[in-house]
Structure P
Amino acid sequence: MTIKIYNTFTRKKEVFEPLTPGYVRMYVCGITAYDRCHIGHARSAVVFDAVVRHLRYRGYKVNFIRNFTDIDDKIINRAIEEGISTEALAEREIKHFYQDTDALGVLRATSEPRATEHIQEIIELIEILINKGRAYTSGGDVYFSVRSFPSYGALSRRNVEEMRAGARIVVGEQKQDPMDFALWKAAKPGEPKWNSPWGPGRPGWHIECSAMSMKYLGPTLDIHGGGLDLIFPHHENERAQSEAATGKTFVRFWMHNGFVTIRSEKMSKSLGNFVTIQEILEKYHPEALRLFLLSKHYRSPLDYSPEALTETTSALDRCYTALSEARHLSKRPVKKQRPLTDEAKEIIDILSHLKDRFDQAMDDDFNTAQALGSLFEGIRALNRLGQEAGKRPSALYIGPLKFGADAIQDAARVLGLLNQDPDAYLRKRNLEALDLLGMKEADILKVIEKRTKAREEKDWANADRIRDELAARGITLQDGPEGTTWTMKPGP
């Protein structure tokens, strides 16, 4: 087993070997808790959840830390707008975050620290930087000196001198250099504040992640993740202040997920295309959204549209339908021992190697798109095997059908997918779709009863008419040894 990860710092794939064999120190930047999470937040949460799941599946113990920024300018301004405290606002939005991510099947991190709970650690780190000559005080603020860190810009591949030439100092800031950034901000009237050696104030945004990651994971992380938008300035600044303080490599593997666009446009409230997780989950199944978010490689851009979610929903339905049918076929009593056809043997071979292909895809920089491709190939194979079993019933199909369904579901669970009982999932989807037609299940059962009576009386014309009328409404009847069942094409 060899896992390779694309390292943003080196811009190439590298063999992953944690600092401590078998133990992974992983940190991912969490949300700034001032508003409902959007689909961009969902992608980051689901992507790194899949990373953690796969690492654990591969036998690593993962100490996973995801923080909450619960104090900053956005939180202060929104709290003022709503007339509530910053604490109340942050608590509300963190609760919303859990509601959304729990629905998406995102596992809780090992620890989920908040900035305001780690003020002392932040102050201690800032003091180290000041004592080492890497930071300076100015009018109650504390700034990191970018000039004191020669490799600044190495992560984002930016030329510091070019950036400095275009940088300006904001009114009220007392920096020695326009590229310097705040570690501590002096309190303004009415703002939340904490006591510090430099006077009352609050931490800057970047310093909180360094302080919290070091507390829970030590000076060097194996993996640090986040969205592409965090490479500069947030992660660049994290790296600078952390390595300036410890003299050690801060992060061994930097990982960044790609942006989410809305119909090929950048997501923006001003454009009216800002979509929250809550809004999407009101219309679509959580697993459909999760499947969509994993359908592209995590470093690639991902374009959202309702049509894309509808297509993903259909794909999810097909997966559960195949699993349900295979499991039912594997439970049917068949005594005949007819030999398997050559085609059946080829299909079984595909299913037997499914997990290997899945693992290879995930080991190669967590390629969920390719991993899902192996799952969908398995679903197609499972359907073909079911057709073979139907045409030529044999007890020899029972084991392969069950094995195939188990292999697909076991692999999918590494991605947090196909976790539900197939029959329960399909029944719920059918009832939801039926509700859109303004019908209840009892209505269909009465019609089925009439059709059954017509069939018993050999009134085939009437029986066919009833079946066709239901089919016109998207309802399919299936006659079997145990009676007639119904299914329908679910809505979005």
Structure Q
Amino acid sequence: MKVLVAELSQESNSFCPVLTTLEDYRRYGIVTGNAYRQAVKGIRIESEGIFTALEEAGIDYVPAIRMRAQAGGKILPEVYDHLMETIRETVRASGPFDGAFLSLHGATQSTLSDDVCGDVVCGVRELLGPKAVIVSSFDLHANITRRIFDNADFVCGYQTYPHIDFYETGYRASKLGCEKLLGKKHNYMAWCPVPLIEPASGYTTETGAFGAMVARARKTLADGEISDYTVFNMQPWLDVKAGGSAVVVIAEDRQKAAAVCADLAEEYKSIRNLMSPKLFKADDIIKAARANTSGKPIILVDFSDSANAGAAGDNSNVLEAMLGADATDIPTALIVTDTPAVMKAFETGVGNTADFRLGGTRDHRCSHPVAVRATVRSLHDGDFRLEGPSRGLVRHIGKCAVISVGQIDILVTQAMASTGDTGLYRHFGIEPAFYKLVMVKANTSFYASYGSILSEVMFIDTGCAATADLVHLPFERLPRPFYPFDDISSFDVEANVFTKG
């Protein structure tokens, strides 16, 4: 018995004009064969969970390829082609295979395809045949399409947001696949698509209405009524024809799987109006920062420019507001992606001062440059290690520099990655705990790293590609009716629950 293992991850933002290339994947590091297994060994991420469950079950496996890139605009077709050619070569060289265990994001769109992850699952199914066991882990923000449901035996998504269960999700999917391969357990999978999206900054799995729903699902699982569940809240900046959120429930009893799936989907529909972030204006945040005597930073969440959500990361509106409010005396940490500014910092040299134009170099529709005179504090190669849930993973963000305007320290980068992780600042000499105000360009992921050191969280919407104002984005492809654009009160949940197994 033998299983192929592969990974493809990228969260696409349909409204970000910066396309994601094969070279972007190479910067993160494409690994194949045994190097793939070694690259993830001991790191608590999805692929490690997949390999661990296979090893515990005593099932032989062949690592094919691991490809990851930072969230961004649509991927180019060359990415999918490279993945599938490597998988085909692995099948030719090491097949036949009894199954394929995959790690996918689920919200990946290319310039040719709305459903890249569905393409992968279908492509692997075609290669391995109808009897092969195909399972996959997914991000909670995946778009679980009918093609994925029809061609995968089991799908498992993150059960936490902020995401802290990467390893566990890979392990869950792999264990279900192993049990099916070994004939130890027969499970059924129920799937219910729900026509809605929510701003990712407006909910977590630990608090509020969404958290209460997830807590109920966790109890159902803990009580042994089901084998697995995921509530998929589709990445809200994905403009695709076959798109939407979904509930997936796996159980040994088909009727139980369907009933729990319908119950969760109905609750999900009913709380759709309760998941929006409380927003603040820049002036209010600056006043709060000036008055902050807690000894801990206020976290300014510029979620709409979150690189984790596929935005360009090049917005400097907050810096502009602070300059206008004469607030350069407030100890503040900011971040912006701006390659020309990085290059100028390297030319200027540490300790020297120059005029910079920060921002507006990648997404000209949403951001504009802000003129500032700043002193270069430090220069870096841009490699750093994560401190949060994926502790130890190395991220590569190109050359970067720290420049200062009064007491405002600005990390200027060529790219962004893992923007909610404290390691992004700390590695480059910016200790978040020493500031009154710290900008984080993320939606919710930052809670996992910043939760113990923050005094307050204040959300701002700078109108970039990951804005919470979804109804004003130029969606053209989503099926209708669809929330928040339409009333979906009449959506019949029970009529849209499908089962297999």
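Summary of computed values
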item	result
Parent structure of the calculated result -9000, given that helix-only ellipticity at 222 nm (-39500 (n - 2.57) for each DSSP H run of 4 or more, over all residues; to 500) is the read-out and P, Q the choices	Q
Label whose coordinates, when FRET efficiency 1/(1 + (r/R0)^6) of positions 260 and 404 (r between Cβ atoms, R0 = 35 Å, to 0.05) is calculated, return 0.55 (choices P, Q)	P
Top of P, Q by distance in nm of label points 7 Å out along Cα→Cβ at positions 180 and 324, largest first	P
If mean count of other Cβ atoms within 10 Å over residues 148-155 is computed and equals 23.2, the structure in P, Q	Q
Structure from which 24, 55, 20, 1 was derived, P(r) over Cα pairs in 20 Å bins from 0, in percent, options P, Q	Q
When distance in nm of label points 7 Å out along Cα→Cβ at positions 44 and 332 is computed for each of P, Q, the largest belongs to	P
Structure with the greatest value (metric distance in nm of label points 7 Å out along Cα→Cβ at positions 4 and 460, set P, Q)	P
Top of P, Q by Cα Rg over 2.2 N^0.38 Å, for residues 204-275 alone, largest first	P
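Every read-out reported here was derived from the displayed coordinates using simple, explicitly stated rules and does not represent laboratory data. For clarity, every value in this text was computed on a predicted model and none was experimentally measured. Cβ atoms are built from the backbone, for glycine too; each structure is taken alone.
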